[in-house]
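Listed below are the structures to be examined.
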Structure P
């Protein structure tokens, strides 16, 4: 058995914060941000929470999949910014959806979170333990951003995405995932996002993270292609974590593949960490760009340091 995505969903906050507004409180400009990152605006949670966004995205995915919440065997929520330490966000999502049979847990792999959750779901399905798994990536990064730090506050946004994965007969694709804890100091946040009194913020060595990403993303893609006896021309879409336009463009160049196969929406949402891949997947799905049987590569990278990639065939 293999897991096939049968439904997607997304939820982003109503509040839009554009570059011009950021330029009012840090030394930057719309042009400076666009040229270096590709970001034009991002969403900032006010009334929305990590759980409420994850639950709404999950609700959409379950509806599209045509199943009942009671049919869900497992819920995995990828997040680095839970609303509280426990109960975990996934259990709260379960409560909101009424998925009474699901076993639930959170996964914190930062920007690689959704990808690692997807790989975990595939393992549970391949083993025969589960048939229907809901994975969500949800973040309120605005809570841990230092809004006086130009190097980070221009990058991040809030949001959530989800995918319902169902067991079906079909080809199993081997994943690739890797971590390097020795490089972890390049991207850190010492405090806990659930602590309302925390003074800890995201700290990033931008140059080191950029160099890490442009090197490791193409490596991950090549490795997962090799594992599955595929070539770049076999892939219809490369769905990368939406961190920086220049990283995506560099990956396409190094893989010698046309940039049109690398969709981007970071200009609208910024870097939403574990939510970025599922938000983009949902946009591609709902717009009709994804066709049944097309091959996609999902590639995530971020704090840890961690990175990886997975191949999938679109099933909707």
Structure Q
């Protein structure tokens, strides 16, 4: 892939001294979906606001294919669509009119066929003549996406796009986002729904306390940092873990009926065969085996806790 957005040593300090961003550096590749994960107050929205020209950085630079977002503001901003968290739009305007108006704000010529395509893709076409104020919360969220796409940007920022949206609408939006990526749009999303990132993203960036902890391809991140757990349901409860297997990463349930073995997925040798053999030699039998792989949420939580 080719670098589309380059972020170099980006910092933001608000009045009062709070550092929202502390020298963030990363690149966003053309044609990818990248998820920016982090707890509340981590700096996600601040970072997006700076890239989109809503807020000014204290220091550092951001370029879009070499064009500086400050020096070349009009050029770079015209390439970017932003879907904000807040549901702010004209309540008394019709759906069609407010999306058309958003296109005009960027000096684009009228293109009714594009507005129609956007509204149909987001299941808003049947609502096109209704007032914005009559829409449900989920439909208003879709409308924000439609407004962001009105001027045909090739970069789309989605700041918590699924907030307040039910599961069915959320999955419809995922499909729309995938179609946009297939058409060449680069997508950056922040989300509290870890399954959203796990489902959609090519790469994951984790930010905490204004600093990027890690940027990695999703599959590689889960391979590197993932754990696997094997839980044995025992035939007879144990009072304690036998000394013969004390060097394994084992946990015994409070009732003594389940023994859980954890190991890194990158381990060449899991030691599982030797563990089971040793347990058998100890006369410990089990009636069931359950295997669990770390989810992206597990990895995210552990990364944030490590950098707390």
- Task: Using relative contact order in percent (Cα under 8 Å, 6 or more apart) as the calculated read-out, with 26 as its value, let me know the right label among P, Q.
- Result: P
- The value -0.17, -0.40, -1.35 for log10 I(q)/I(0) by the Debye sum over Cα atoms at q = 0.06, 0.09, 0.16 Å⁻¹ was derived from one model only; which of P, Q is it? P
- Message: As an exercise: FRET efficiency 1/(1 + (r/R0)^6) of positions 120 and 280 (r between Cβ atoms, R0 = 25 Å, to 0.05), calculated from one structure in P, Q, equals 0.80. Which structure is it?
- Response: P
- Query: Suppose you compute FRET efficiency 1/(1 + (r/R0)^6) of positions 40 and 240 (r between Cβ atoms, R0 = 30 Å, to 0.05) for every structure in P, Q: which one lands on 0.15?
  - Reply: Q
- Candidates P, Q; distance in nm of label points 7 Å out along Cα→Cβ at positions 216 and 232 computed = 2.1; producing structure is P
- Item | Structure from which 4.6 was derived, distance in nm of label points 7 Å out along Cα→Cβ at positions 96 and 256, options P, Q | P
- For mean count of other Cβ atoms within 10 Å over residues 152-159, which of the structures P, Q scores highest? P
- Kindly point out which one of P, Q the value 1.7 was derived from, the read-out being distance in nm of label points 7 Å out along Cα→Cβ at positions 144 and 208. P
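A short reminder: the numbers here are calculations on the coordinates, not readings from a lab. Keep in mind it's a predicted model, so treat the numbers as computed, not measured. Cβ atoms are built from the backbone, for glycine too; each structure is taken alone.
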